[in-house]
Structure I
Amino acid sequence: MNRDSTINNLVRYIYHETDMRENDAIKRSLAMDTELREEYHEMRKVSKMLDRLICNPSPTSVNIILNHSKKLGRLEAV
């Protein structure tokens, strides 16, 4: 298996997008390949960090959207 597809499979495994057959194959690969296992642990850390991020739009973006919505509401009333 090439590196890109292996990394892609690890991402899918981390996000529970693999089926049972794929899970078993990935678990076997992780058990046998130290370098792959290290890569997996790093990817898990990044995944957990991403899960903790709270993304909020800037106040400017919110105002632009609200103003646009108000304009549309006035046009629909006409």
Structure II
Amino acid sequence: MPHYTYKNQDITIDILMKIEHIVRILAEKHGKSFDEMLQQFYASKTFAALKNTESCMWAESAEFIADDFEREKN
């Protein structure tokens, strides 16, 4: 399991919960399964930015990050 920290604080659970929320939003919007959408999200630049805790994208709302994913795909 990945481990995420920001300024010496463990934020792993925050990021994992955020990923779950983002993928559920996207799966519902696109009529895809959670697993299918999760694989697409993992392959995105948006996910790469989310994993980089210094980018602070993890602090944005799930809806904002889902919109960022949509902009990346268009």
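Some values worked out for this structure:
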| read-out | value |
| --- | --- |
| Parent structure of the calculated result 2.4, given that distance in nm of label points 7 Å out along Cα→Cβ at positions 16 and 64 is the read-out and I, II the choices | II |
| Answer label among I, II for the case where distance in nm of label points 7 Å out along Cα→Cβ at positions 8 and 56, calculated from the coordinates, equals 2.0 | II |
| Parent structure of the calculated result -26500, given that helix-only ellipticity at 222 nm (-39500 (n - 2.57) for each DSSP H run of 4 or more, over all residues; to 500) is the read-out and I, II the choices | I |
| Rg and Dmax of the Cα atoms in Å derived as 21.9, 69 - corresponding label from I, II | I |
| Label whose coordinates, when distance in nm of label points 7 Å out along Cα→Cβ at positions 32 and 48 is calculated, return 2.8 (choices I, II) | I |
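FYI, it's all coordinate maths here, none of it is from the lab. Nothing here was measured: the structure is a model prediction, and the numbers come from that model. Cβ atoms are built from the backbone, for glycine too; each structure is taken alone.
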